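**Q** Below: a set of structures, written as structure tokens.
Readers should treat all values here as calculations from the given coordinates under stated rules, not as data from a laboratory. Everything numeric here is computed off the predicted structure, so don't read it as measured data. Cβ atoms are built from the backbone, for glycine too; each structure is taken alone.
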Structure 1
Amino acid sequence: MSRDWFRDARVSFGDKLLSRDSSEMKRVAVIGAGSWGTALGIMAARRGHDVRLWSRNAGVVESVNRKHLNPVYLPDSHIPERVRATGKIEEALELAEFVILAAPSHATRAILTSMVRVVDPEMIFVSATKGIEIETGKRISQIVDEVLGEKFSPRFVCLSGPSFAREVVEKHPTAVVAASSSVELSRIVQAELSSETLRIYTNDDVIGTELGGSAKNVMAIAAGMVAGLGFGSNSIAALITRGLAEMTRLALREGAKLETLMGLAGLGDLVLTCTGNLSRNRYVGQELGKGRTLEEITGGMKEVAEGVKTTQALKRLATRLGVEMPITSEVHAVLYECETAPVAAANLMTRPLREEF
């Protein structure tokens, strides 16, 4: 495929997207100003939407509004003037039609609880958070429904897939998926956030999309450990393949569709996170493989590596459901049971021999 073909197709598609009437502008609230939340705010603004970006960090709020830069996350990316930051969640949600949840999974319940009195039934909640609640094993959709359900039935869409924030903002061609039990809602999100470089597909499998996006972070830590130990491509390929098998077993037990785990939210995101140099989870695993402690590694990181906490949630969920997840168990042992990465690798390779399927 030639670059000229892609350029012409991109320009044509972009013209179609940007030719819409300006009256179609929507108010978008982005809850969480990390790299992914900031990137989604930028992309929504580029599509002509009015964006309110919520952050607890006063320095981030001031810099976004005065310099149009997020100095902590994506510091080299210009933020359009359509994006205004605020430290007041009520201000971010005022008149919002779309609420993009982009805070870490462990903070989601508390943030949603603080939003209850100002949200309304017409808002569409778009989860860009990839994680599972440790204490309950619940996915983000379940937390949203539990917290807001007494007031109204939330309109929910999960946005997931292989996407590094920096590359999305830099207009690298990217494909993700919007999953919802409502075909209408997933298509609305698809139409309003897709661009000439961000292609959004739709599906109706929220369970598989959420579990794929969460479990792949645990596998990325394992892949990082493999790399940190000095092993090569054979080992990484084996880890990704067997990791996908684990993710699929768990997701199917929870009622997901096999196709979802073979698609963007499963295999696609798994490959990216296990191999990409921008993966925070892979970095954590790589440093563990080199012999550093978890405290040393995370202490020097600006952003959360979701897989660290998700490992606990995934291990508990697998145990409760009776699903065999040996890679997850070994990652858990390294993170929380003082096992070393070499021992974890040896344990996986010396398990009883068996058929592949």
Structure 2
Amino acid sequence: MDRTDLTYHIDILDDTAGTGYEALLLSEGSSLFYVSPAYIKLITAHLNAEPYYVVATGEGGEVYGALPFIIIPNETYGPVANSLPFFGSNGGPVVLASLHDREKDLVRGQLMDAAMQLIRSKGCVAVTFITNPLDPGAHEWMDRHFPATYTDSRIGQITELPEAGGEEELMKIFEDPRPRNIRKAIKSGVNCYVSHAAEDMDFLYRVHYDNITSIGGQTKRKDFFTAIDRSIDRDQYNLYIAQKDGRKIAALLLFYYNKTVEYFTPATIHEFRNIQPSSLLIFEAMQHAAAQGYRYWNWGGTWQSQTGVYGFKKKWGAKDFPYFYHTLILDDKVLALSPEALVREYPFTYVFPFGR
């Protein structure tokens, strides 16, 4: 679509029902699960927040672009807007891939203007737009046109799944010691199954909690995991469980959307890590995903300082797809908050970089 006479109007909605929003997301391969209506509803309820969708619609009803964001309330310091909040969520403007570059820029600008007008009217003290690692054009536009107070970055790491999806094809893209890890798990008697059962989700939560608290990290809450099955269609998530001698020893939660699998929550009982059950879980899940037509396995973001985590993902064939946090401070009072206060006052929300 190479046109210069694009005609559309802008709406701000709190729900996408009856719109072509999801058709826009699925019209090309880069849109991720995080901007899907089901996931946004899930995290909005989890954070007791307000969802908004700025939508650019043509005269015939076709959606040319959209910008989802969430406003997280705080009575003490003021609300904060994120596109999008929660662990590793990407957001930012989504535009129809077939538009000419100039039209994409025009639509992005109108979406952002409408979003910022609402965000300011709600009294937000800060706003952050997090770009999609598979859509570098959104970051390039933000970098040129958004007056960010801070710009932070992550190394997005993504494995491109082979179309054939077989065992041999996958093994070719892995680096040592991944093939040895997989064989060790098999030789140790580890086997895997896919589940949507509540007791297996509870197992994932308990082991996740133990793993993360043992290193002083921030865990996902139990009510997030219990809400998944009633919020997300079962064809959009799988819980892989590894067991040995009938005992559950590891779990892996994955979300599926468009062309991408999201590596969302891994968990392994510490005493069984040496037999590599998580490696077998990942390998089997990758085979199934590739066979179903998924092309990308998104490991999520990695800090520059996380060399060990970066190396772990790289040995699974992951390539670098950087993405960015564009933050605008709207009220300087929020800058007085310490990192500990930010986590307490705005849980699971990006306000500004800790290392500013």
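**Q** Taking relative contact order in percent (Cα under 8 Å, 6 or more apart) as the quantity of interest, name the structure among 1, 2 where it is greatest.
**A** Values: 1: 14; 2: 23.
For this comparison of relative contact order in percent (Cα under 8 Å, 6 or more apart), the top structure is 2.
**Q** Right, something else. Hey, helix-only ellipticity at 222 nm (-39500 (n - 2.57) for each DSSP H run of 4 or more, over all residues; to 500) derived from one of 1, 2 reads -10000; which structure?
**A** Working: 1: -15500; 2: -10000.
Label of the source structure: 2.
**Q** Please state which of the structures 1, 2 yields 2.8 when distance in nm of label points 7 Å out along Cα→Cβ at positions 56 and 72 is computed from it. Mind dumping the intermediate values first?
**A** Working: 1: 0.9; 2: 2.8.
It was calculated from structure 2.
**Q** Out of 1, 2, which one gives 18.0 for mean count of other Cβ atoms within 10 Å over residues 80-87 as computed from the coordinates? Walk me through the numbers before you get to the answer.
**A** Details: 1: 18.0; 2: 25.4.
Source structure: 1.
**Q** Assuming 3.4 is distance in nm of label points 7 Å out along Cα→Cβ at positions 32 and 168 as calculated from a single structure, say which of 1, 2 it is. Provide the component values of the computation, followed by the final result.
**A** On the way: 1: 1.1; 2: 3.4.
Of the structures listed, the value fits 2.
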